[in-house]
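Here, each number is a calculation from the coordinates, and none is a lab measurement. Since the structure is predicted, the reported quantities are computational estimates derived from the model, not experimental observations. Cβ atoms are built from the backbone, for glycine too; each structure is taken alone.
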Structure P
């Protein structure tokens with residue numbers, strides 16, 4: 001890239017995207033943006049972003065196009081659809097999908113981009129809404145190493161842990177490792193709190209006692225206090241976590257793996273969705289215990 005700041009296109013201005021766009025605007029990047037609900041883009045337009053009606057318009061003149069949307073179907077639409085960004089991207093540009101999505105889809109988009117002379121990275125993130133606001137995300141990238149190296153100065157404006165894991169789809173596979181681990185820590189966290197309450201302990205004191213020890217985790221530090229305040233709002237919505245768990249289960253089927261903990265937590269979250277809690281934060285897993293939802297012990 002030349003010495004001027006790269007011109008960016010950004011697709012998606014949800015909880016994560018809004019904060020990420022804000023950091024890039026503050027850094028001085030010229031930027032065109034598109035999101036499904038235009039009203040969400042108002043403050044970003046006021047801060048200097050240029051509105052685009054479609055993903056393909058986002059790509060006009062862009063050196064880099066970034067997306068962070070909700071579901072794999074959305075990823076496919078914004079890159080490969082009738083008004084997808086790839087239709088307008090110039091040879092030598094870089095595309096980056098930062099959604100948690102399918103590794104197979106990441107490979108498919110990479111191949112379509114390569115045919116147009118565009119380098120495509122899959123670079124999902126972890127760190128949640130707080131990490132996005134504080135520019136402290138972990139960015140887990142797959143795709144061409146040269147494109148990753150060119151993107152690193154931009155990634156550094158969004159995150160603090162930035163790693164390349166291999167070819168197309170490798171970033172998505174690493175993110176699924178992350179979600180498998182989180183599934184285990186979430187069930188452990190809510191079961192620990194539930195036990196503490198039923199055993200007559202003060203859960204807040206228990207958190208103080210165990211949080212700095214071997215049981216410590218991001219979930220225990222950031223989500224357990226929300227549970228104690230009866231704050232079950234997202235954060236990260238259950239319906240999106242179910243999507244991630246199902247992507248992980250799909251990968252397990254491909255590899256002929258049976259990860260029983262992952263399967264169990266998926267069933268708990270599906271039960272919460274069935275009872276209307278899909279737009280609560282993932283910490284609402286506590287409700288599965290309190291209300292007796294989900295799989296029962298044999």
Structure Q
């Protein structure tokens with residue numbers, strides 16, 4: 001069982017479109033979407049949900065007005081300004097959006113007037129798609145603990161991949177280099193960085209490459225929309241060579257990507273004989289030939 005993570009330093013680089021295209025080429029694999037804050041792989045995969053699960057990601061402080069005596073200690077202690085003072089009579093309430101669930105007010109309220117129930121922050125799903133099974137999730141609006149949710153669905157993907165004797169987990173990762181990205185990377189065989197040929201694209205590729213090096217995970221890079229700015233694309237490839245990041249190919253700018261997305265399909269389905277589809281096939285073959293993709297890392 002192997003795992004390939006597709007990442008990018010920012011959103012909008014084409015990582016999800018490329019993941020979907022790879023899904024149409026892969027065999028005996030599990031799809032996993034770890035971009036739980038802004039999931040969109042399901043828009044192309046049209047998953048049929050087989051199992052829906054609540055994600056409980058923490059606690060939320062709630063003041064019991066029958067016990068509150070209006071001492072104001074909770075407001076004084078709260079470092080997130082989540083305690084709201086009410087009048088007539090003087091009492092307090094918690095702003096659910098501002099509360100970080102740290103529990104300080106719960107522990108130090110002299111009247112024990114603050115409840116601390118578990119909080120449902122989102123949902124995660126076990127689904128079927130036309131290319132194979134898929135594990136994905138959706139975090140609630142303005143909710144926290146996306147890293148924990150990512151770890152949960154990746155563990156579920158690994159478990160089900162073992163049970164179903166699948167060969168590969170193909171993961172659409174979140175953008176950036178934060179906690180959700182780090183949670184997506186653990187035990188992966190390889191990372192494929194999708195970079196844009198821009199100044200910011202160079203910066204973003206460097207950040208993800210440094211993160212991969214820190215965790216000793218082999219990294220590869222492909223430049224999407226290469227022909228829009230060949231000079232910057234060449235600069236990305238030069239930096240990749242200097243940092244031991246394997247270059248797997250270039251993808252031209254192609255409006256057919258957008259046309260495929262409008263139809264809820266991959267470009268491999270709508271324009272399978274195009275030069276762009278051929279470039280993606282070659283990138284996929286190069287990725288799968290990488291020695292790191294032949295090693296067992298997942299426990």
Structure R
């Protein structure tokens with residue numbers, strides 16, 4: 001019988017400063033200036049936790065934005081409550097490899113300790129070298145932020161732990177109609193982020209940052225991660241960018257609308273608005289029909305080109 005479990009990439013302090021201590025102490029943890037026990041303050045739903053603790057975070061960090069507060073509280077809840085016993089963690093060790101551990105106990109608070117909001121972990125004897133990973137898993141495991149859910153790569157991670165070669169192309173999303181386009185548009189996401197300033201969207205919007213680091217890629221919401229979250233250069237409008245990734249048209253339109261609703265309710269200030277963008281490889285009549293009655297979501301197509309050079 002297969003145990004259903006989730007997989008996470010966890011950073012152990014800023015720039016993994018506490019990786020050695022966490023390995024030797026058999027734990028992971030978080031801080032975020034919440035220097036009190038959360039044992040009786042952890043609802044099942046992270047959104048309820050955020051509503052209660054974002055004001056506390058902002059009071060303690062008045063220079064931070066709602067975006068930063070939402071990320072911090074959401075990641076803290078994930079470490080303390082969202083991650084379940086039996087879930088698998090990948091944690092960078094600072095040497096190009098990832099320590100692998102299984103969570104074996106519920107939340108505990110260690111006052112005065114580093115990363116005081118802790119979960120006990122049984123570390124595996126084998127690390128996973130970054131070079132062993134597929135490009136897609138490398139990108140997910142290397143994403144910005146303390147906590148990243150990488151469960152979509154669970155099959156590959158289990159194969160790596162077993163010493164097997166990773167699968168070449170897998171999509172477990174039942175809404176994906178074309179796995180090849182899904183794989184291509186994962187690379188498009190990398191390209192967009194790396195070349196944002198040179199794109200049409202980059203003329204008027206910047207990907208959301210916190211302390212100089214991009215946090216607007218795969219930004220967590222209560223209905224899933226937003227591919228790219230940007231904000232206008234005058235800070236008046238958020239932009240939700242979603243890549244179609246071979247999914248059914250109706251599904252991606254609904255997803256963007258849900259993301260926009262989350263941003264409007266949880267992140268935007270009273271004087272800020274929200275706009276959406278869907279990017280796809282091919283023209284799509286169903287998508288254009290759905291968007292024809294929506295005034296605040298735009299549709300962009302992209303082209304792929306390459307050249308051959310004889311050596």
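Among candidates P, Q, R, the computation of percent of Cα pairs over 13 Å apart, for residues 198-253 alone that gave 54 used structure Q.
Determine which structure produced the value 0.95 for FRET efficiency 1/(1 + (r/R0)^6) of positions 46 and 270 (r between Cβ atoms, R0 = 25 Å, to 0.05), calculated from the coordinates; the candidates are P, Q, R. Computing FRET efficiency 1/(1 + (r/R0)^6) of positions 46 and 270 (r between Cβ atoms, R0 = 25 Å, to 0.05) on every structure in P, Q, R gives 0.95 only for Q. Quick check on the output: -10500 is helix-only ellipticity at 222 nm (-39500 (n - 2.57) for each DSSP H run of 4 or more, over all residues; to 500), derived from one of P, Q, R. Which one produced it? Attributed to the structure labelled Q.
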